Structure 1
């Protein structure tokens, strides 16, 4: 049984399968169509200087980064179970995060989709959105959960939210009438939860940046079609 926070009009989840093509990760839909993921496009389009800095950081912080990835995966899985009404014990590794998150998660309502795959066939990318719902008095919103040891928001996280909103609006417009204009980033740490709202003008700004990045990606990588 789903959590009581669910809407009476949930969105149907679309089939997806993690896949790769020409060394690039992405998702396949039910017909076998492949689209690269947001993460693949974002990482591929980084400047050489950015790639060098990231490689250097991984060399010096590999174990710390691996732990952060594990916490993120466990945290997302536990939130999805909670929102879907599944009774599961909280993993020890994220218990402090969860103590902070639970009172804030209870403000989410009218949930329509959790961990849902989206395909934007026109722009050419795919992804998996954490949650569509309402938070407090906000209208219908894309909600992205981030697990971290500090409350710091990066531009690429806002870019990610805008990309999901664009794909959702395209994917679910007909016959479901989805027209999302707001985003929310919830950064969960062992000490607090930081909420960052993205208003329609901010979403539009980052959506335009994302469209440009995707367009440049496909100009350089036509071989994965």
Structure 2
């Protein structure tokens, strides 16, 4: 793992015990509605195999199990502490359907064409080399499989610029650092959004890496967005 990835992983490991509490408090639970919208883009099928990439504390994994109750989910994150913090959320009767795996999004340890769907919520922004990660996702997806990205892209719309320039710049870093006692983590969140791709730039990156773009949806006045690509058959 390169030094930048190691630094980001250590940061998430530090805040893992309070990550869910902070997420809910700072997002007013709107993030849960966004996750429902993202999971709805997954394919159907009783033998559905899904990779929850950058799975964090498993909110998306749980939502996948709720909407696709027969799915098998591999939840991968580079921070074991985050995965362990989320493990109690998995329903008891579905624990056998979930595999927790510590790994690198840029070097996926799976055979090619392993999954019908790959979903990533607010995580790919923390991957140092997005292009390499997308190439890995393309490799492990089955033909016709989908990648669903839920993310805070760099704001370009006036409403998202207003939100990220006020709440994101002032409230999030200060309240987040006060509650977490980790100022670096929540300053990183704001900075990482400003330095990341816009939604339009990410769409082009998907296409560049052989995906067919099938959906691109702004959420809550463009604060967050869902981008969906398909591996060509």
Structure 3
């Protein structure tokens, strides 16, 4: 049985018997975003699909901090297969969550990294400069969602990496809120990227049980996110 994560608005994390926030209103990604991977983690029954994440250097994958909660080990793996199956290749690594995760409602610090045991040959995505979204987040700016979560509200996991596009709703000091229409995220997409071009501006953090309305992502251009990430990767 696959166990995925969904971070519900107002709830730190909920483990459900199936995938954590998935791409809705989209299509299979194929080879469009090969640097977006599926994080496999052990919650007591061996490595299994847990969250999505983005390669941002040869050895660092960025994901959400709540994806590291409830694990029996910090040893994880990441698969970059466009459709994950039990036999898909993966790279082992260690997950590190921001130690301040969930300590404050004003700043959840919902960011983590997986440090891979060996470099990936896949070209990484970019991280944003400080304050990038303060100018870039507008009604006219589309955001690309990528992840391995459910494709629709039948909640069936098929292992595909998917892509969709969301529109801007609002922004505060640490979070980016996007509309779920026409595309968005659902169970299984936690930790996956919100992209502007090839830049991971935020990671998927929260949504609702129906994968509708709007979803919340944690900004990677904020001072707190950058302070954590700078320990593992060079920042622009």
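We did not get these values from a lab; they are worked out from the coordinates using the rules stated. In this text the structure is predicted, and so the values were computed from the model without any measurement. Cβ atoms are built from the backbone, for glycine too; each structure is taken alone.
Descriptive notes on the structure:
- Test item: helix-only ellipticity at 222 nm (-39500 (n - 2.57) for each DSSP H run of 4 or more, over all residues; to 500) calculated as -14000, pick one of 1, 2, 3: 1
- Highest-scoring label, criterion being distance in nm of label points 7 Å out along Cα→Cβ at positions 46 and 198, among 1, 2, 3: 2
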